[in-house]
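Several structures are given next for inspection.
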Structure P
Amino acid sequence: MAFARINGVLLHYRLAGPPDAPVLVFANSLGTDLRIWDAVAAQLADRYRVVGYDKRGHGLSGAPSGDYSLGDHVADLTGLLDHLGIGDVAICGVSIGGLIAQGVALQQPERIGRLILCDTAAKFGDANLWNGRIAAIAHGGMGAIADGVMERWFSPDFMTQQPDALAGWRNLFLRSDATGYASTCATLRDADLTADVSRIACPTLVIAGSADKSTPVELVRSLATAIPGARFEIIAGAGHIPSIEQPDALSGLIARFLEEAIHG
């Protein structure tokens with residue numbers, strides 16, 4: 001395990017793949033950690049230098065008190081890359097990880113060669129939704145929302161056909177830091193890149209799971225439409241976290257998109 005203190009926050013990260021290969025960064029969803037990418041990273045680490053990390057408030061990273069802004073998350077990721085001496089990257093982010101990726105692409109466009117945005121949006125819900133979730137956690141802990149979150153993360157087929165995997169991912173969620181989770185809900189409450197994403201200039205692939213209840217297909221499609229030249233793909237049957245449900249399909253889309261950058 002590797003750690004770095006970035007902007008005063010301890011961040012847990014992991015490196016895999018050839019040190020001289022093009023760099024691919026994975027950014028996680030709300031209530032998860034870098035392990036959601038394991039099956040995808042395993043298929044790409046022979047060709048890419050893969051960087052995974054736990055954003056603040058998640059996994060083995062620190063969970064400072066107070067609301068987190070999107071700017072905090074963007075500064076953490078860019079600070080980690082600076083710490084590792086990494087310049088140009090491709091970033092693949094899911095859900096809030098995709099929002100963070102958008103933020104990095106807007107703040108440091110010269111750094112981002114390619115952008116892969118999975119099951120994400122420029123704006124997530126409204127203040128009432130996120131304030132309600134924050135209040136539910138304050139009253140009843142992570143268990144108060146766990147079942148509802150699982151229904152929004154996963155497709156009905158996954159929940160029916162893989163009950164043990166579902167139970168394991170539910171355990172991951174239940175063991176998440178409640179303070180860090182609530183503080184990141186504030187990020188989603190307050191962040192809105194709707195007016196900005198048209199300035200994203202790098203080649204972008206936007207992916208939606210057809211069974212995603214958190215960011216439905218049409219919401220994700222609207223993000224692709226707003227980013228000039230973005231490509232849009234749907235993974236049939238996948239829920240909100242395709243790296244868990246359909247890693248082969250997601251890895252294939254990512255690999256083809258990145259190979260175009262290398263070979264033209």
Structure Q
Amino acid sequence: MIDVDGYLAALGVARPTAPTAEALRTLHRAQVERVAYENLDIHLGRPTGIGAEESVTRIARGRGGYCFHLNGAFGALLTALGYDVTLHRAGVQSTPEDPAGASGDHLALTVRLDGERWLVDTGLGDGLHEPLPLREGSHTQGPFTYTLAPSTAEPGGWRLGHDPRGSFTAMDFAPAPVDLPSFAAEHTRLSTSPDSSFVRVLTAQRRDAKGVDVLRGCVLRRLDAAGTTERTIDTPDDWYAVLAGTFHLDLTDVDAPARTDLWHRVRTAHEEWAAAR
């Protein structure tokens with residue numbers, strides 16, 4: 001059993017009286033605005049599982065995660081609140097050259113409500129601010145326009161196309177339902193392989209109604225309708241202040257030696273990246 005009340009408290013949302021579309025939108029907005037897409041535990045050397053109860057506990061204490069944590073926890077919350085939730089094997093294409101299809105490196109959710117299906121995804125970083133009705137067309141949310149269409153790579157599945165300004169090209173998901181443990185092997189690969197972008201670069205992202213804040217290493221970007229602003233964070237105090245303030249991350253359980261070591265590794269990686277540009 002998950003801690004529903006603790007989760008809702010972290011989201012700042014009262015328990016819905018019924019599983020309605022408006023409540024779904026409210027919950028989705030709260031999740032992406034208050035719970036960061038982040039991979040700090042990989043860089044802190046703290047392996048995590050993807051069980052829903054563990055992920056809900058992380059969120060309740062002020063941390064986030066990536067798709068398996070975020071959508072796994074959110075799907076469990078919605079189920080506990082009476083929503084009809086399905087988990088789907090999905091795949092994210094970072095560039096137009098990446099092969100389409102549900103490779104399994106992403107977990108997507110759909111919700112059936114009042115005879116209609118909705119795409120629900122709080123685990124794409126600069127992805128959806130609100131759920132989308134699962135029908136073909138385009139949808140604008142803040143500075144981004146998304147497209148939905150049947151997937152040509154996954155018969156019966158769907159493809160979410162991202163705005164050209166976004167961090168990825170598209171996401172395909174397969175129609176068949178899956179369970180959360182089926183992603184365990186891919187979670188291990190993404191969190192341990194030297195080829196994984198999660199292992200190579202520390203990142204945090206947080207979506208809001210007007211845009212997205214993105215931290216990659218020491219570079220903080222804000223993308224909204226006005227354009228993109230960027231700055232490099234040069235001191236550990238400023239860096240940790242950004243994690244706490246911009247991304248709402250509670251790092252009180254990270255002691256001073258661990259903070260020093262993490263900053264040193266992130267700063268060193270940033271300097272190597274800058275020198276190679």
Structure R
Amino acid sequence: MEQIVEKEKQYLVVHQKESAIKPILFATLKYAFLIGFSVLTIFPILWVFSNSFRNNSQIFTKITLIPEAFDLTNYINVITKSNIPLSFWHSLSITVVSLCLLIAVVLPTAFAISRFKFKAAGYIYIFFSLAVFVPTITILPMLFKLYNQLGFLGQKYPIVFAYVVEQMPIAIFLMVTFMRAIPKELEEAAIIDGCSTWKIFLKIIIPLSQNAIVTVLILAFVSIWNDYIQAFIIIPDFRTLTVQLAYAKDEYTVDYGMMSASIMFAITPMIIFYLFIKERLIKGMAAGAVKG
């Protein structure tokens with residue numbers, strides 16, 4: 001009897017050790033993966049940042065994350081001797097106009113789909129949900145043909161219509177998911193107080209959807225700001241930053257220091273934009289995932 005009790009105690013001890021080891025092992029693997037992923041993500045940015053203060057001979061001689069000296073020559077050359085500032089303005093103006101138009105279209109559409117009861121609402125939502133999986137490159141030939149027929153090729157701002165249409169599916173999907181989770185009792189109380197549908201939309205739905213709006217804005221911002229192929233084909237005369245970077249080299253030589261400084265001009269707005277709204281982005285993504 002004593003032997004059986006002793007064996008049971010040994011089994012419990014071993015089982016408890018195994019139960020304690022598994023969470024530790026899982027946490028170790030999780031943090032190791034996150035640290036590795038962070039290093040792979042941050043290292044190229046730091047390397048480009050370091051090279052932006054160096055010349056070609058220094059870059060080819062030594063790989064380092066700490067430049068020999070914080071020489072601003074490359075940044076001065078980018079501002080004074082290149083078209084990067086003009087391309088920055090093209091990218092910024094096109095992106096801002098696209099985001100404003102996207103929000104103006106998506107918010108009422110998502111509100112109608114999520115809060116109104118009509119037969120086509122479900123089909124419209126499914127249509128936009130399926131459109132999320134359509135790659136942009138597949139519609140580029142038809143987009144080129146359409147813009148050519150409308151006379152939009154080579155004009156700066158008509159490309160925003162293409163960007164808005166491309167970002168609408170994921171934006172509407174996120175906004176509808178979020179708006180459906182807003183309690184309808186708030187609308188009923190507002191209706192009793194005499195609020196119209198328009199006032200409910202402006203004073204209740206939009207304020208409560210701020211986190212989702214920020215999530216949509218940053219996802220669209222990154223996509224539009226980084227676009228290359230459409231900007232290269234639709235507006236070749238108005239080179240955006242991504243297109244201009246492809247031309248930031250001579251026929252036989254490349255000034256990698258100056259190119260690194262140009263890349264920093266391209267990625268800095270995204271980093272600043274994210275730092276300002278990262279908390280709302282995380283809340284919006286988490287809320288959409290839970291409430292959906």
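Taken together, the values in this text are just the output of simple stated rules run on the coordinates, not laboratory data. These numbers were taken from a predicted model, which means no experiment stands behind them.
When helix-only ellipticity at 222 nm (-39500 (n - 2.57) for each DSSP H run of 4 or more, over all residues; to 500) is calculated, the result is -10000; to which of the structures P, Q, R does this value belong? Structure Q accounts for this read-out.
Taking 21 as the value of relative contact order in percent (Cα under 8 Å, 6 or more apart) derived from one of the structures shown (P, Q, R), identify that structure. The value was obtained from structure P.
On Kirkwood radius over Cα pairs in Å, which of the structures labelled P, Q, R is highest? Write down the numbers at each step before the final one.
Numbers: P: 18.2; Q: 19.0; R: 23.3.
Checked P, Q, R; max of Kirkwood radius over Cα pairs in Å sits with R.
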